[in-house]
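Take a look at the structures below.
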Structure I
Amino acid sequence: MTLVLVRHGQTPANRLGALDTIRPGLPLTPKGQEQARALANRWEREIAAPPSAIALSGLTRTKMTAAPLAQRYGLTPLIRPGVREIRSGDIEMNRGIVSGEHYVEPIARWCRGELDVRMPGGETGREVLARAYPVILEVMEHARRVDPREGVGVVVAHGALLRLLASSLAHNISAEVVIRHFMENTKTVVLQWPVDRVFSHPDDLLGSLTALTWNDAPVEAWD
């Protein structure tokens with residue numbers, strides 16, 4: 001089985017470098033809408049087999065990104081707030097390098113395993129995984145029901161969250177890779193899901209998957 005993590009398309013906040021992390025969030029720009037259509041068109045050619053199930057955060061940008069893909073394959077996405085973006089707390093909608101660094105710094109520490117560090121005015125890494133991992137298990141269970149060996153689960157979510165998910169789920173993606181190499185809009189992470197393993201608790205997911213790609217390129221291409 002396969003799990004694919006997808007970052008949403010471009011938004012005005014992305015273009016301005018602003019931290020937009022609360023509900024409902026800004027819509028996609030025209031460029032972001034084109035990215036979403038291109039994602040659906042290139043899916044089987046560049047990413048994975050047809051999706052069996054799709055989950056998304058429910059923020060406007062993930063709904064708009066997933067819509068062409070869901071329509072193409074006749075799926076109704078699961079709306080799950082558990083995979084919403086990591087909230088930026090005290091610096092919400094701030095812009096500039098300093099604000100970006102304040103946001104990324106605790107996330108980088110989470111990716112290195114310091115999950116009890118708290119985002120100022122926000123969550124700890126452990127709290128983020130506690131809400132996101134159950135969604136991963138749910139979408140993969142839906143995919144398993146479609147095809148117990150070749151099912152494809154898709155999660156359309158957000159850049160910072162996907163950094164943490166990829167580095168914590170995959171044993172072969174380092175924290176340094178996800179910190180140094182930004183995940184671009186509508187790019188993906190493809191992970192192999194162990195079909196013969198039963199996950200009795202969300203925490204069992206830690207380091208249990210093998211990543212094939214990061215940001216649409218083979219894992220081994222990133223140094």
Structure II
Amino acid sequence: MAGLGIGPSDFGLFEIDDPDARSAALEAKLQPKLADIGNHCVAGLSRVAGRGLFVHPGKVARRKGVAQDEALVTFCESPRGYRGLPYLAVVVTRDHLHARVGVKGDSPCREAMQRALTREAPALSRKGKPFRKLRSFNDWNFEELPELAPAHTPAFWQELADDLAPGADGLDVGIAWSREEARSLSLGDLLGVFRDLAPLFKLLANASEEAPRT
């Protein structure tokens with residue numbers, strides 16, 4: 001099966017020192033590739049997630065003097081965006097490609113997702129293999145990867161639940177491949193990892209659907 005099309009030159013864009021030049025290169029070269037990956041895998045991801053998902057290509061943030069450290073494409077149930085909702089994401093950084101599950105931004109759903117994750121923490125800790133390479137990317141410095149998460153412990157999942165409290169940082173976890181591994185990664189490989197992450201996404205998505213809307 002063909003690879004994803006993310007290669008050394010794409011990772012190399014993050015080595016551009018000038019923030020404006022890096023942003024322009026990411027916008028012109030990498031984001032279109034990620035959007036293409038999104039369009040190719042959204043149907044498969046929708047099957048994995050058990051619900052229809054929409055593709056949301058990432059936007060390159062242009063902040064004076066600040067170089068962007070990642071580029072991404074996200075998937076969620078809303079056509080309007082993923083703020084405050086559970087999402088799946090394919091993320092590229094200087095040295096890695098990630099498959100992630102996250103919730104960022106406040107919404108009326110956060111409290112319901114927090115309760116659901118607290119309730120299911122013991123069950124998630126017993127999942128074993130699907131989460132053995134899980135890492136938390138909250139407050140990551142975009143350099144060395146965070147340590148592997150102790151996903152076999154209910155306490156880890158409770159910490160993630162605490163991060164979902166209204167006003168807290170939110171949730172950002174996933175699996176990472178090195179730039180060397182990413183060269184041979186296929187769409188099927190990517191979907192396979194998202195299948196492993198699906199129990200967490202489904203739990204959050206179901207909770208968000210049941211939450212009262214304001």
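Bear in mind these aren't lab numbers, they're just calculated from the coordinates by the rules spelled out. Note that the coordinates shown come from a computational prediction; the quantities given were computed from them, not determined experimentally. Cβ atoms are built from the backbone, for glycine too; each structure is taken alone.
Match the computed value 25 of relative contact order in percent (Cα under 8 Å, 6 or more apart) to one of the structures I, II, and report its label. Answer by label: II. In terms of mean count of other Cβ atoms within 10 Å over residues 149-156, which of structures I, II is highest? Once mean count of other Cβ atoms within 10 Å over residues 149-156 is tallied for I, II, the winner is I. Matching task: 74 is the computed value of volume of the Cα convex hull per residue in Å³, for residues 29-68 alone. Pick the structure from I, II. So the calculation was done on II.
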